[in-house]
Structure P
Amino acid sequence: MRLAYDPTTDSLYIHLTDSPATDSDEVSEGVVLDYDANGALVGIDVQHASTKADIRRLSVSHPPLQTLDAA
């Protein structure tokens, strides 16, 4: 997962996967969910992000454990 913020447009994009979006659905004003060809959620676009959340602070609670390949 990657977060990308553009201060020029005040938009935050949350990339959930690297799959390209083929469809989208605006679920509330300025919040768009992007889906791939199979209908899986691939990203979340938040317009006017600074008015919807405190984007100056980012914290991750309970990040997933990373597994190491024993090679």
Structure Q
Amino acid sequence: MSVPQLRTPGVIARELGVPLHRVSHILATRDYIRPAARAGILRLYDEKAIESVQLELEAIDAKRRSAKVGVH
């Protein structure tokens, strides 16, 4: 049995290539994305949570692009 790879929000931001505040915003405003574990005050997220963060970031970016072009 393999041990799951758990990551902090900072590591997630680095891996996704986005600023930490964007990842923190997603984690704070999406109740369905929850830490898989805690280590002291650190919240640790699994691969499913990271995929959810990435999808949410992509949705936000797509909405911003369409708003710039004027497509609603």
Q | For -1000 (helix-only ellipticity at 222 nm (-39500 (n - 2.57) for each DSSP H run of 4 or more, over all residues; to 500), calculated) the corresponding structure among P, Q | A | P
Q.
Quick check: 30 is what I get for relative contact order in percent (Cα under 8 Å, 6 or more apart), calculated from one of P, Q. Which structure matches?
A. Q
Q | When mean projected area of the Cα convex hull in nm² is computed for each of P, Q, the largest belongs to | A | P
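Values quoted throughout were computed directly from the atomic coordinates according to the rules given, and no laboratory measurement underlies them. Since the model is a prediction, treat every value here as computed from it, not as a measurement.
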